[in-house]
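S.K.: Structures for review follow.
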Structure I
Amino acid sequence: MAANAVLKRRMEELGLTQDELAGRMNTALAEITGRPGDVSARAVRNLLNGTSRRPIGRTCAALERVFGCSVQDLGFSPPRTMHHPQEDPVRRRTFIASATGTVAAAVPLVAQRRMVGMSDVARAAAGMNILVATDDRQGGHTELERAATKGRDSVLELQQRNAGERVRRALYALAAEYSTIAAWSCIDARNLGQAQRHLNESATYAGLSQDGPTEMRVWVNLSMLAYQRQNWPEALAAAQAAQASSAARRDPFFDSLGRVRAALAYAALGDGHAAMRSLGSAQDAFTKVPDQERPRWTAFYGQAELDHLAAIVHYHSGHHTHAEAMAHRALAKIPTVFRRNRALATAQLALAQLQQGDAEQATVTAADVFTIMDGDALPGRMRTLIGDFHRGLFALSPSASYARDWAERMRTEWSRA
């Protein structure tokens with residue numbers, strides 16, 4: 001007695017458990033006959049394990065209604081005389097009257113009954129990964145936010161169709177991911193009020209998804225948003241929530257990410273000792289990270305990005321020599337595809353050099369930011385760093401020739417839309 005691998009595969013595709021399939025079959029029988037069905041999880045189990053190779057007519061009709069295909073396509077042999085249960089005549093007349101006998105009226109009914117499966121989730125996720133790659137290269141901008149919002153809307157449209165619990169959770173996770181990309185684009189572009197609205201929405205979808213990494217991402221972005229708003233206590237609270245998340249408890253990768261966000265918040269609050277402790281624990285956690293598959297959005301965080309964030313922690317803690325060293329380490333390892341992150345680390349290096357009085361070298365380093373961005377407009381967050389450098393340079397060396405050259409270069413680059 002061979003198990004029905006075809007039915008198992010179709011159930012997995014739609015994310016259906018045995019109980020869920022039984023429930024959907026009963027709903028299908030109620031729609032056909034006007035009377036509740038009596039399919040049990042045990043009956044579904046018999047269909048899966050091969051005990052029922054030739055189901056009775058009622059079972060066949062329910063299976064065909066749920067999956068939208070013949071029972072032969074589900075790995076079964078139909079009964080020798082295939083009798084579908086008779087549809088209630090009143091329900092049939094009502095259906096015909098409402099359809100008005102036109103093909104156009106039937107189309108929405110077909111679309112409504114189509115079940116969403118994991119292949120639909122995979123296609124939606126592929127679109128999201130393209131947006132993540134765009135952000136890696138260019139940083140946050142209006143078109144990226146608009147594309148992410150459009151992707152979220154497409155996922156929410158899929159939620160309106162029939163889907164199993166597993167598929168529903170995956171779709172909510174994707175809706176959260178798209179909303180978070182939109183939020184992150186706004187954070188990077190310094191459109192912080194709009195970022196907050198996107199993140200509030202993303203938090204709702206992440207909770208509905210019950211997906212640990214997705215919830216972790218929302219907490220990290222909430223911490224980053226609060227950091228950009230200079231609301232240091234909120235940045236710390238969000239980072240601590242990230243540390244306490246299920247994803248961080250299960251995977252040292254996410255634990256490290258939460259701890260380094262806490263280190264940044266502590267440094268901004270002026271608590272250097274706590275910042276160094278959190279930074280050290282983030283590094284310790286990262287040494288324990290297992291090699292395993294994670295969501296595409298996590299690709300930015302590795303030893304290079306940890307070194308980059310360490311440079312920021314040291315800078316705000318007043319350790320400018322260490323900040324310069326960590327920025328150099330980061331730039332030696334940040335992959336070229338992460339162009340925006342390389343430019344940010346370069347700006348951080350320039351700030352560290354400037355704080356040590358090496359204004360001319362710092363100016364040369366800062367100019368590399370424009371070269372790395374290759375003519376693209378600087379995201380708002382990067383503009384803030386370059387603005388900090390500009391003010392610091394002219395406070396230190398207002399009349400130097402290299403400062404005047406820098407000002408001319410900056411005017412040219414700043415005018416880019």
Structure II
Amino acid sequence: MKDLRSVVRGRVLLPGDEEFTDGAKPWNLAVAQPVTAVVNAVDAADIAAVVRYARDNGLAVAAQPSGHGASGNADGVILLRTGRLDSVHVDPGTRTARVGAGVSWGDVQSIAGRFGLAGLSGSSPAVTVAGYTLGGGLSWFGRRYGWAADSVTAFDIVDADGNPARVTASSDPALFWALRGGGGDFAIVTALEFTLHPAPSLYGGRVLWPADRAPDVLDVFRSITADAPDALTVWVDLLHFPGADPLVALDVTYLGDPADGHALLRSLDAIGAPISDTRAPMPIAELGSITAEPTDPGAGIARGELLTELTDVTVKALLAAPIAPLLSVQIRHLGGAFAQPSDSPHGPLTEPYAIYLFGLPGDGVPARQNDLITDLTPHISGRKPFTYLAPGENAAAAITPDALTRLRTIKRERDPQGVFRSNFPVLD
């Protein structure tokens with residue numbers, strides 16, 4: 001493997017190198033990555049060279065800009081870090097953005113927001129645009145504009161032979177379709193272009209109460225989400241941080257006039273005085289402050305599902321026992337544009353809610369997750385967003401059988417040697 005250093009300009013780390021262990025770690029430090037090398041590519045030419053090297057030597061490549069979404073499916077691979085591909089270009093006239101594979105959503109929103117525009121980012125500004133979008137992209141603004149992948153207009157890629165290409169709906173419709181939510185099994189994305197959406201005004205924040213208000217908060221949440229306009233997104237969070245009392249929160253965004261957003265949430269006043277309320281007009285660049293997720297790597301165990309309904313029975317199951325040792329149980333309201341037709345591997349997201357359970361590694365966390373999901377089983381659809389997949393799962397848990405068959409055909413045709421190793425492969 002030492003000859004790998006001769007084919008790239010970026011830094012190569014091999015077992016035995018001082019920084020190899022740290023260089024191979026993913027964002028979730030609870031996931032082991034037994035890779036054979038780490039390459040910090042400096043540009044697309046470096047990526048092409050790594051792919052050709054892997055192909056010629058019977059190896060596989062796994063691309064990870066930041067390591068989000070890692071599953072541990074990395075035994076013996078060359079881990080390709082694309083963080084140095086960090087260019088961002090926003091064209092306010094055409095409302096488009098072109099970003100490198102290492103660009104985070106925080107970088108995009110800070111620039112796009114200056115022009116009253118927004119990309120379809122999720123809750124964390126640290127997540128990269130490329131990895132998130134390859135998994136479909138479950139955005140704060142998805143109720144208004146659908147999957148983040150639906151807004152992509154072009155990908156720059158390196159194929160399994162190490163050749164660069166530009167992929168659009170007209171130039172390569174099969175691969176374009178697969179990349180818009182089928183994961184990273186088909187090519188290495190070096191850059192992507194996508195439509196930005198009008199966001200001249202954003203209202204958002206978090207309202208926090210003691211956990212004993214959870215029944216009231218969930219009642220109001222159900223009422224608000226029953227007829228919420230597509231510009232309004234509301235999530236509810238049951239929280240229990242170590243050493244603190246349990247809490248319940250509502251996280252909100254509204255793409256529109258702040259007075260209208262506040263009026264749509266007037267029913268929150270009936271819950272009683274909150275511990276805190278950060279709702280206010282806010283810049284797009286501060287979107288990540290709502291949930292304030294960690295911006296540094298850490299260890300965790302997560303599980304996500306889709307809910308078919310949120311009834312009295314569902315709520316009773318959620319509140320039957322404390323969530324501990326979990327740190328959070330989050331329910332996201334979906335619907336709106338998510339449920340509209342989507343020419344993506346996942347297709348329309350017709351379930352009205354998603355649930356996400358998170359805890360730190362330790363005794364009782366997987367068991368508590370399993371118990372809670374078991375109690376909710378009659379209300380769980382049986383599939384989930386690609387970005388909710390966890391270690392031990394694969395693409396079949398997110399993609400319908402017909403779409404999965406199509407993805408597998410594309411994988412076999414475009415990567416017959418298995419040069420690309422995704423976090424969640426489409427092949428068994």
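S.K.: Compute FRET efficiency 1/(1 + (r/R0)^6) of positions 78 and 158 (r between Cβ atoms, R0 = 25 Å, to 0.05) for each of I, II and report the one that scores greatest.
M.R.: Structure II comes out on top.
S.K.: Looking at structures I, II, which one was helix-only ellipticity at 222 nm (-39500 (n - 2.57) for each DSSP H run of 4 or more, over all residues; to 500) calculated from, given that it came out as -6500?
M.R.: Numbers: I: -24000; II: -6500.
Derived from the structure labelled II.
S.K.: Using the calculated result 23, 42, 23, 12, 1 for P(r) over Cα pairs in 20 Å bins from 0, in percent, pick out the matching structure from I, II. Please list the in-between numbers first.
M.R.: On the way: I: 23, 42, 23, 12, 1; II: 27, 57, 16, 0.
Considering all the candidates, the number was obtained from I.
S.K.: To test your reading of the models, identify which of I, II gives 1.00 for FRET efficiency 1/(1 + (r/R0)^6) of positions 246 and 366 (r between Cβ atoms, R0 = 41 Å, to 0.05) when calculated.
M.R.: Value 1.00 for FRET efficiency 1/(1 + (r/R0)^6) of positions 246 and 366 (r between Cβ atoms, R0 = 41 Å, to 0.05) corresponds to II out of I, II.
S.K.: Going by distance in nm of label points 7 Å out along Cα→Cβ at positions 150 and 334, which of structures I, II comes out largest?
M.R.: I
S.K.: I have 18 for relative contact order in percent (Cα under 8 Å, 6 or more apart), calculated from one of the structures I, II. Which structure is it?
M.R.: So the calculation was done on II.
Since every read-out is calculated from the coordinates, none of them should be taken as a lab result. For clarity, every value in this text was computed on a predicted model and none was experimentally measured. Cβ atoms are built from the backbone, for glycine too; each structure is taken alone.
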